[in-house]
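Next up: some structures, all given as structure tokens.
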Structure I
């Protein structure tokens, strides 16, 4: 594969060369690549490409099995849960796939005030949530960017009973370095932004107005965020706009750029598929639709290619698809989501939503389902508060050592949820998963975890290590 030019982040020529060169691959080559991936050091683009063309059922099964084993080796059987919090659907951009686009008269516009944001947080906290992803359309009320900073302050300040939000991650428009520094000072966790598509011709076709038409400003956003001191960044692609094989290899280039410049890649990768949206014909008829089989391949390949990175699955997907991807590499999921401002407190019809959801289940039902599959639902936020971010997190994640921290914290926060918010059925299911998880730990880790669980049962909260 030709090396990408150093003066650009995404160099399309080598991507197309790699795709063309990988059309034919042998079973032995694929198996060699899978064996290398299980060493947990990741894969190069020319090793990723042959995996994208796997269609033989036997090899496909081996690909999925390898991804499951890598995910288990690094993250164990935990799944981190969060909720998106849409504070505004005001937007100056004209993105053909999005309901928030500026000219879409079918969406009722709304920006929550601080009291309304507090009401949303109380609703989320009373469900049991501990972390949220703040989302806003790419335009703000008259107060400008300070609206986002005030909203973060409101989220952290809001309490209800024993609960609170312990970490706010943020998905807002790309910022200059100084405003990224303000986000850092506001004590956010991860800054998340999707390029939507890395293919420049496609990008121009689907972004017709607003600052988002500037491809370079968007693709360099993570550089500015990391220059500003934000250790953890999350990237992603809206699959369905362009050939998913191109997008995967472009993601690899972006990751390689961040690793070369900052010594660390993204903390998370999100894998949303284009879903129907009010006022968007494109969203209902994706230009490059991704099949369910290919979508599972995307998750599995990313897990093998960048094993240390969290993979996020949203409620865009159905409950069935979400279940199927847990074992393939997904490590974070949203649950009980609303994509319209004010949707949690009011439970109103989603005529202000960004896109249609595939999984409408409430948090407790999702947790019960996750636990029934043998996974630990986790609300842990310990790494952010103990400084295990950026390179320090990767130093633990890459050799697979992070789960020795994550597993006790996952069980502690899960126990906290079960006691304070869980239904009787969820408590029964959860206690079984906790007992099974403890039985698989070594003596030292089990003893530490049991002490933490005892503290939670005795009434202490926010117990972490």
Structure II
């Protein structure tokens, strides 16, 4: 056999091997495609019947039904959280404030602890901690498990899918929708949730804008003020609807501002295009109850609550000190209120509100008790509330309204406070979490100062417009 015949036979053998390998690869590809098709599509005659997952996805990711279902689901979670937290919050408040606090005061009096130490530790530090636990724990213990159940079920990735187009137009990431939703439970938890976002730029956008989600510490303020100043503007049978509409309107404004600020950041200091969002929708599956309870209660609720308590205790000390240390004939608190009142009125607020938000930075949960205490102190209301520097709340909406009206509050004050409650600096827990997540004082400062600058601006223009219309 000559060389040419050997080369020809070798080529024939290589062709046969290549053809066989090619057929094997094609067969493998077709088999994989068939497996995928069989797992998602079933045939009955000439008609294709989609699986349960596909059917449900056609509804929850629908162009017309996706958003209504998403907002309805969010509304149900909020309603369950608010309604479900009322009873346990009341029980905790009764235990910590009405039972343990007087008991501690009695022990202090019996052993002769000096007034200054008694007030500082019991009326200051303990009460701040008690308010945070009573107001913060029940809503988080309900919201986070519900949120985690939706996550385990597989619905939250569909929320990202639905919101992706909006956030992409704003130069942000679709997963920011999840972090924003988590922020409605707690902004610190929302900031931690931004770890889902791979792009450092888009993660920073999500971190900076998370404060526009009304956390559970701000819901009580919104509901109380809306009930007093919005619900009373309409007939009594419409009061509940008007109150709910006002609170939902503020929450939706927060979502809108989150998109606007995300767009502004992506065009300026965090300039860049939204990254491609390739999301594989996981299959729906039954939630794992025990794992959900552990993840939501231990990893989220207790972790965030502990950080809040750590920051709330010093705030309680400061609140009691500024109300009980006098310079001349007035306390430090009264001096600051009188000094800042003209600026506060320019914003539709007052000096009491400004001081309350300064000394209550560690926890939004103590804003209303602090406002009531400072209002009684500055207005010299004898027989109202507790001792000087002791935070309190009233069960009666009418009595609360009387105190605020005696302090010079108007409808403008209430509406401005609702707006300022949405647009002000994050609480200390969230600020600390932002620093831990970014490891940057610069971005932490931007995240803290941007919303309060917006709040001052918005409130100023609202006050000027109100005066023109009035």
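Points to keep in mind about this one:
- Per mean count of other Cβ atoms within 10 Å over residues 259-266, the highest-valued of structures I, II: II
- Look at FRET efficiency 1/(1 + (r/R0)^6) of positions 227 and 363 (r between Cβ atoms, R0 = 25 Å, to 0.05) for each of I, II: the largest one is in II.
- Structure from which 1.14 was derived, Rg/Rh (Cα atoms, Kirkwood Rh), options I, II: II
- Which of I, II yields -22500 [helix-only ellipticity at 222 nm (-39500 (n - 2.57) for each DSSP H run of 4 or more, over all residues; to 500), calculated]: II
- Structures I, II were shown, and relative contact order in percent (Cα under 8 Å, 6 or more apart) at 17 was computed from II.
Every number in this text was worked out from the coordinates using simple rules, so none of it is lab data. Fair warning: this is a prediction, and the values are worked out from it, not measured in the lab. Cβ atoms are built from the backbone, for glycine too; each structure is taken alone.
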